[in-house]
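Any read-out appearing in this document is the output of simple, stated calculations on the displayed coordinates, not a laboratory observation. Since we're looking at a predicted model, the values are computed, not measured. Cβ atoms are built from the backbone, for glycine too; each structure is taken alone.
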Structure I
Amino acid sequence: MKALIMAGGKGTRLIEITKNLLPKPMVQLNKKTLLEYAIENLMDYGIDEIFISIGYMHEIIENYFKNKDYGIKITFIVENETLGSGGALYYLKNKIDGNFIVCMGDALFNINIDKMLKFHESNNSLATMLTHPNSHPYDSDLIISNNNYKVLRIDNKNNSRTFYYKNNVNAGFFIINSKALNYFDKLKKVSMEGDFINSLLYNGENVFAYKSTEYIKDLGTPERYYQALDDIKYNLPKKRNLKNKQKAIFLDRDGTLNVYKGFLKDKKDLELIDGVIDAIRLINQSEYLAIIVSNQPVIARGECTFEEQEEIFSKLETLLGESGVYIDGFYYCPHHPHNGYDREVKVLKCDCECRKPKIGMLMKAVEDFNLDLDKCVIIGDTDVDIKTGKNANIQTFRVLSGKCEESKEKEDYKFNNLYDAIKFILERGTYENYNK
C-alpha cells in the first residue's frame, strides 16, 4: 500500500518556531522532525512506498532525507507552483492502483491504519475521511454525516454557524481509492476538501467519515506545538492508538454535566454546570477518554423525538467546543420498560440491555474504543449511575451537583462537583495519571 504526505505548506502561523528558516514539516519535536513521525507511523502499517509533495523550502526537506534509508521507497514531488492541499494527487493518477493513504505533513498523528482500512473497505468507500472531536471545532471544517457515517456535506470552517453542531472535525487523514483520481484531468490548484472531496459528494460517490479518538493534531500554532511536545514526553500519541487498550471516564449527563431539570425535552433548557468545562479539560489532557452514557426514556414516552434529543446533544457539544473541550463518545438509551404514557412509542417500550443500571452502553463503548473496562470509572449523580458501575465492576463516583436523591447505593467516592472528582481520579486516584 502506498501513501502521499502533503508537505508543501509554509506554516506562517508557526513562525515563532520556524523563524522562517524551516518549512513547517521540518520542525523538531524531541530531536525528530514532524515529517519523520508521519513516515514512521505509515511504515508501522506496511506502507511500502511514500510520495511526499513539497514546495516551500523544498531543498531543506530533500537534503535532510537524501542520505536516510527507511527500507522503503520515498519519492519527492516538487510543486513548482502552489497546487493547494490536493493538487499533488494529479501526479499519482498513473502510479497507484487501489487504496492509498493521504495525510498532511503538518500534523502529528499515530493512527491504527489497519482499523481504518477495514472500515473503508467494508463500506465500499471511494474516499474515507478520518474525523474526530477537537478543541477548536469553531474554526475547523465540520463533517456532516448520517447515522451510517456516510458523509453528506462539509461545513467549511469559514462559514458562519448559527446552529448547534456535533464536534466531528476533518482531521486531514484520508484513505482514497485510485478510481477517485479520475477527477484529475489536468494539473491544477485543488483544495483537498473544497474541490476534490466535494466533487465526489456532488457526484453521489461513497464518501465515509471514520470517527476516531486516536491522536492527530495539526501543529498550526505555537500553543499546539508546545502541547504536542508535552504529549510526546508522556507517550500520549502511541497510547491513544486504538491497537492499545484505552481507559475511559463514563459520565452521566443530566445533573453531572448540565443543570438537572428533570429529563430534558428541549435544547433551550440545557445549561452547563459551573466547573464542567475545566473538568472536561482535565480529561482531554489525560490518557482517559470522556464518554457520556445517559438514559433518555423521554423518547420512548413520546415526549421528545430522536431528532430533538440529538439537538440537545449537539448544543452540549457546541458549548463545550466553544470553550476548547470535547467529549470523545456519546451513548444514550431511548427505551423505557413501562407502558401507560399518552404518546409512547410502542417499539421503544421494552426491557432493553442498554438502559442503566444495565451495562449495555458501557459494553458498546468497550467494543468501539477498545477499552480496558477494569481501568474505567463512572461518575453520576444518582443511584442508577452507581448501580451501573457496580454491575460493571468498576469504581463509582457520585457528584452532588444533580438530583441529590436519598441514596441507597453506596458509591466508592463522593464529591461536590465533577471537577473535584476528575482531579482526584487523575492525581490521587487508583489509576495511573499520564503525567506520572
Structure II
Amino acid sequence: MTEATAATCKRELELEIPAENVKKATDKIARDLAKVARIPGFRPGKAPVTLIQRRFADDIKGEVLESLVPEYLSQALQEKKMIPVNRPEVDQVNFADDGLVKFRATFEVLPEFELGDYKGLEVEVEEIEIGDAQVDKAIEELRERAATYAPVEGRPIQDGDYAQLKLIGTPAGGGDPIQADNILCHIGAEETLESFTENLRGASPGDTKTFEAKYPDDYPDPKLVGKTYNYSVEVLGIKEKKLPELNDEFVRDISAEFGSITTVAELRTKIRERLDAAREQQQKQQADEKIIEALIKKHDFPVPETLIEHQMDSRLERVVRSLAQQGVDPRAVNVDWVSLRRRQRDRSVDDVKAELIIDRIATAENIDATEEDVEKEIEHLASHSGESAAALRARLTKQGALDRIKSKLRSDKTIEWLYRQSRIQTTAKSEK
C-alpha cells in the first residue's frame, strides 16, 4: 500500500488485494452463481464451477471488486486514520493474471494545521453614532408610514406629485405584460425611472401616454432587471403626500407600537432606547465578523475542494430561496448563474476556513452545545413556525437536522467566547 500526498487536501492510496483473497471471493461468487445459472446441456445448478467461471468471467470480476474494494479501502483508511470528506473515487483497477488486484482511491481529507493565537485578538469596529439626527430620521420614517395622499385639482402633474395611474407594459421581444389598474408613481423621485418622470410631467387626469422604459441592471426588482417595456399609461388623478404633524396627537395614534406613551418627548426617548439596543447588536455583529477575518488571516492551510464546492452551492441556493420568497421565478431572472456561482468562490473558501478554525478552537477549549442549548433553540424555532416544540423536534430528528443545529450552536458559542476574549476598539465615524 502506497500513499501520495501534496500540499492540498487531496489524497491518493494505491492498494493491493492479495491473490488468495481474490481467489477465495471469486470461488464463492462462482459457486453461488452456479446454483442459479442456466447453462444449455446442464440441469439448473449442475453446471461445473470451472465452466461458470469461464462463461461469466466479467460478471464475477465485477462482483469481486464490488465486495472487496470497499472492504480493503475501509481497512486502509482506518489504519492510516484518514477520514474522507467526500466519497473516494476508485480507478486504475488492475486485475492481474496472477490474481492480484491493484487499484487507486482518490479522495479529500480535512487539513491538518496548528492553531495560531486566537485569544486576546485586537479588532476595530466603527462606532455607530446615536444622536438627535438619528432619532429625527427614525421619527421622519414613522411620519412617512402614516402619510396620507390628498387629491390635487386644477393643475397638471409636477415634480413631487404622486400620479395615480392605470397602465399596461408589454415587454420588448415578447413575454408576460405588466398590468396595474391603480398605482401611485412618485414623479421626479430618485427611485422613479426617468422615462416615467419625463413622459408624465405636465400631464393631466384623463391623458394617455405611450412610451418606452428600460430598466437598469441594478434595478431592485429582479423580475425587471435589464428589460425594456412599451407602456401605455392612463392618468387617473394627481395626489400630494401629506405627512402628519409631529405632535402629541400623532404620538397617541402610534402609541400601540411603543407602549403607553403620550408625548413627543416620550417618543424620542423610546426611539433612542431602541436605537441604542440596535447599535449594540450591530457593533457586536461587526466585531464577530472582524474576529473571524483576523482568525482567517492568522491561519494558512489548504481547504478541501469538496467543501468549497458545497459552500458555493449553499450560497447560490440562498439567492434562489430569496428570489422565491419575493415571488420571483429564478428561471425568469436575467442572471448568469454560472458566473454568479463562480464569484462566490473566494468567500466560500473563507467560510470553510472559518468553520474549520472555529471547530478546532471549540475542541481545544471544550466548548459544546448542551442538550439545554438545543432545547432552547427548538423552542425558539417552534415559536416562529407555529409547531409545538415536541412536533418540531420529531420532524428535525426524522430529517437528521438536529446534528446541524447542535453544530451551529457550538459554533455560535465559540464565537461568543472569542468575543469575550478579544479586545474590541471602536473608531469614531462622523455622520454626514
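Starting from the value 16.5, 52: which structure in I, II was Rg and Dmax of the Cα atoms in Å, for residues 29-220 alone calculated from? This figure was derived from I. Kindly point out which one of I, II the value 14.9 was derived from, the read-out being mean count of other Cβ atoms within 10 Å over residues 93-100. Matching structure: I.
Match the computed value 70, 48, 37 of Cα extents along the principal axes in Å to one of the structures I, II, and report its label. The correct label is I. Ranked by distance in nm of label points 7 Å out along Cα→Cβ at positions 69 and 397, structures I, II are topped by I, which has the highest value. To which of I, II does the computed value 5.2 (distance in nm of label points 7 Å out along Cα→Cβ at positions 165 and 389) belong? Computed on structure II.
When helix-only ellipticity at 222 nm (-39500 (n - 2.57) for each DSSP H run of 4 or more, over all residues; to 500) is calculated, the result is -7000; to which of the structures I, II does this value belong?
Details: I: -7000; II: -15500.
It must be structure I, since only it matches.
Matching task: 14 is the computed value of relative contact order in percent (Cα under 8 Å, 6 or more apart). Pick the structure from I, II. Going label by label, the one that fits is I.
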